[in-house]
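Laboratory data are not the source of any read-out in this text; all were calculated from the coordinates shown. Quick caveat, the model's predicted, so the values are computed rather than measured.
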Structure P
Amino acid sequence: MKYNCKIINVVDDEVTIRIGDAYITGFVNCGIIKETGQEATVEISLYDDLEITQCDEKKVSIERKNQSFAYSLFGTLDIAKGILKSIINFEIDEEELYNYGYLDGKQVHVDVLRIDFIIAPPFHWNAKNQKIC
């Protein structure tokens with residue numbers, strides 16, 4: 001999913017962003033040309049196999065595991081839309097959800113190995129109203 005964010009910190013391929021009140025540290029494998037304090041558009045994806053379990057408590061949060069890229073995400077699973085509704089929505093690939101139809105509309109806990117970011121480069125418009133980098 002794409003969001004507007006503010007760049008909080010950049011250390012090599014580790015970038016911390018803020019979306020609303022949520023701070024998320026993720027992995028950027030193609031570099032970043034934005035600087036700390038700048039606003040950007042970020043595409044967020046969940047990397048690798050996900051562990052999805054039903055959660056008895058009604059919890060909506062994004063919790064980083066130690067100082068790693070791994071996270072525990074809590075929210076409501078929407079199978080039809082392929083998203084986890086949490087503090088922000090996270091898209092989940094259809095193939096990841098294949099065995100979890102019984103959790104549709106339920107509170108879940110999702111463990112993810114890494115959150116990846118693609119941060120859009122700045123675009124400018126020329127006199128002909130064409131987008132250029």
Structure Q
Amino acid sequence: MPKFSISAAGSRPCTLVVCRGCCCGDARKTPGTDHARQLERLRGAAAESGGRIAVRTTDCLGPCGQANVIVVQPSGRARQSGARAAWIGWVLDDDATDDILAWAEQGGPGVAEPPATLALQMIPAPAEARRRAR
């Protein structure tokens with residue numbers, strides 16, 4: 001019988017959730033963006049991070065008008081200190097990808113300040129946007 005271990009929430013790494021739903025990652029929506037290379041770069045950086053960064057893909061996150069969307073989730077320790085996920089839109093070029101990776105390598109939300117250029121690309125989470133619209 002295989003052994004499973006459940007690690008403490010505090011040991012969870014900074015996680016990059018990459019939308020690859022209906023619009024994000026679609027060359028018809030954002031021509032000129034090498035979506036496969038972007039995901040390859042993110043996964044490569046995670047593999048080289050020594051467990052400090054994780055990457056996962058998901059179906060549509062919702063804000064299709066701001067494709068490509070990446071959510072930077074704080075590490076478990078940062079989350080325990082009150083950090084929340086940062087939603088980043090328009091991640092369409094190497095500069096934006098570089099900024100996300102640099103921030104994640106420094107610890108991400110709750111640990112390090114995002115690069116100023118990345119802060120300009122932050123978008124509200126869909127639930128937050130709906131609350132603001134009411």
### Message
I have 25 for percent of Cα pairs over 25 Å apart, calculated from one of the structures P, Q. Which structure is it?
### Response
Q
### Task
Work out which structure the value 5.0 belongs to, where mean projected area of the Cα convex hull in nm², for residues 41-104 alone was derived from one of P, Q.
P
### Task
Out of P, Q, choose the structure whose coordinates give helix-only ellipticity at 222 nm (-39500 (n - 2.57) for each DSSP H run of 4 or more, over all residues; to 500) equal to -500 when calculated.
P
